[in-house]
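Take a look at the structures below.
No value in this document is a laboratory result; all are computed from the given coordinates. Because the structure is predicted, anything quoted here is derived from the model rather than measured. Cβ atoms are built from the backbone, for glycine too; each structure is taken alone.
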Structure 1
């Protein structure tokens with residue numbers, strides 16, 4: 001048990017170090033290129049390949065991890081992020097805008113690959129490291145990792161702004177690359193052969209990354225629409241509404257959303273305690289209940305705005321409730337994929353699942369702009385409700401008891 005906890009702490013520490021640089025990098029790029037006079041469209045282009053990379057990386061990454069081991073993909077993610085940070089520090093204000101955008105887009109794509117390799121490896125590792133006889137440990141461990149990651153991503157937003165002010169763009173990137181390199185070396189020296197995986201023993205075929213398990217396919221599809229529902233109104237609709245309709249400054253909008261992410265991560269981490277009162281392990285019934293709760297919250301926010309009933313309070317207060325309910329949904333889903341995953345295919349199962357998550361985020365990001373353009377924040381919320389309803393319907397296919405079932 002002590003060795004498992006030690007290795008879990010090492011993997012979590014590596015994921016924490018990566019997450020801080022990931023959040024800081026997004027804020028650094030956004031603020032730096034805004035200060036250079038780049039348009040909102042040009043800045044948005046810088047992040048597109050970052051999101052697209054997640055779809056491919058999760059699919060291929062799970063296959064690579066199954067063949068080479070989770071330790072290999074974890075180290076690859078950390079090394080790729082270090083190289084991306086160092087290469088980004090070489091950008092110059094004297095470059096032509098088209099050259100800068102293309103260069104940064106490419107490195108953002110590399111950073112996106114690094115993020116999903118690290119995330120897939122870290123979350124899959126929990127299934128490998130958790131003691132098989134520790135009741136409830138899987139849910140607690142995955143909730144802690146997921147929640148702490150999101151809280152630290154919010155901290156990373158603040159860190160990015162502070163580093164940019166204190167060290168400048170290049171200095172901040174090099175400082176982060178150096179810190180992450182130290183983290184990588186410390187983990188590599190301490191982790192040993194843990195998570196080495198089945199390299200040399202199992203040669204999975206690429207077609208095996210597409211799950212044939214009905215539970216995993218249903219959960220992945222539900223996850224796609226669940227996370228798409230959040231980003232449909234959170235990515236574009238909410239910040240534009242706060243700035244354009246409520247007159248908030250950019251600092252106020254950024255700070256509020258960063259604090260929201262930190263609080264969201266905290267709720268994710270304590271989700272197992274919130275669900276402790278139920279008489280059974282989380283299952284398909286639990287997933288459907290919490291998605292239904294999310295539909296109710298989103299509908300209430302939308303109705304309050306339509307009726308012009310304290311819209312500012314409805315959005316800000318509603319967002320807090322939405323964050324709590326969504327955080328429980330997120331932790332619950334993160335637990336279920338590990339509970340459903342086959343022991344010898346956990347990396348591929350998790351990779352396939354998070355590929356669906358990436359498609360949902362990408363779809364939500366695109367639809368957020370379209371829905372807000374045609375219907376404002378209410379349009380975003382209504383589209384979000386539609387996605388949540390689809391997720392709830394798909395969740396009916398999830399088993400109602402967490403018992404082993406034959407794989408199809």
Structure 2
């Protein structure tokens with residue numbers, strides 16, 4: 001391979017100084033651009049107590065589109081404020097390296113896992129330091145969900161495997177949400193239902209939830225799991241073995257209306273939600289709103305008030321984390337929660353990496369590749385089996 005030209009080397013060096021970050025119009029998610037990273041070395045110097053993280057790579061899934069779709073309502077835009085208030089910085093999960101540190105408790109060179117903006121840099125103010133990691137205690141994140149503010153040292157995480165970083169970034173955040181949904185439903189006794197319907201059944205959070213629910217098969221009170229999906233994804237959804245029944249969206253009228261059901265909505269599609277509520281008008285026990293993979297068809301504020309049956313209730317994973325992290329007998333304690341999640345994650349990874357892997361990691365690098373990947377995921381054109389790992393570095 002020929003040596004890079006002097007111009008190419010200078011361009012690469014300039015990018016390392018100014019960085020890149022993805023900026024999205026908060027009122028029009030289709031409008032995205034790349035600009036200089038506001039936390040890059042060329043833009044700001046560190047002050048005492050701060051640390052600059054260089055973001056190596058991050059995952060992009062439909063879950064990130066949910067962050068954007070609910071950015072205002074759930075304050076996701078507040079984690080990483082954009083210089084222009086009309087824009088937002090998309091939150092993602094990934095890996096970074098401590099590039100600079102003016103904090104005595106955080107050494108340069110350490111690798112961390114956590115919540116970042118889709119970009120090349122993040123300046124944090126580490127606090128609550130431990131051998132396992134730290135939290136960003138910057139003022140604008142102080143009132144936001146603590147679970148998103150924690151950064152874990154990879155070399156202190158027994159579950160970290162360098163070869164599986166892609167799988168961890170793509171699936172682990174989603175799996176934790178799925179684990180908590182399953183726990184929430186179990187705690188509520190399934191709301192007295194006998195089956196649970198999952199929309200957007202090919203989405204990773206949905207099939208991880210189906211996997212958790214399927215672990216109860218054969219036990220008293222276990223819920224039958226019905227996946228609702230498109231024709232293009234039906235074969236993939238059936239191949240997973242997590243769903244007891246798979247139906248296309250237009251086959252919803254074929255489901256038995258007398259079966260008491262719970263609806264867990266990962267799509268956020270207002271029309272589909274209405275169809276489910278009307279079809280199960282007398283037997284819908286609970287309606288749970290989780291995601292917005294069909295972000296372009298999200299219900300308008302207040303529109304759920306006219307739906308028959310229970311009013312859709314937003315599931316906020318950090319609230320369940322807080323409840324389960326409480327000391328016994330109210331909760332399991334932080335260690336108890338982490339051990340349960342770790343055991344369930346191990347089982348999930350074993351299933352997902354079997355002879356026919358559920359997710360194949362696709363790595364893409366560079367500004368244009370990231371913009372294209374974002375457009376694909378936003379439009380719902382990404383392959384259900386594919387997990388995107390992106391880098392702007």
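Thinking of 1, 2, which structure, once relative contact order in percent (Cα under 8 Å, 6 or more apart) is computed, gives back 17? That value comes from structure 2. Computing distance in nm of label points 7 Å out along Cα→Cβ at positions 51 and 243 across structures 1, 2 gives 1.6 for structure 1.
So helix-only ellipticity at 222 nm (-39500 (n - 2.57) for each DSSP H run of 4 or more, over all residues; to 500), computed for just one structure, reads -9000; which one of 1, 2 is that? The read-out comes from structure 2. Kindly point out which one of 1, 2 the value 5.0 was derived from, the read-out being distance in nm of label points 7 Å out along Cα→Cβ at positions 123 and 275. Going label by label, the one that fits is 2. In this comparison of 1, 2, the computed figure 37, 23, 20 for semi-axes √(5λ) of the Cα gyration tensor in Å is attributed to 2.
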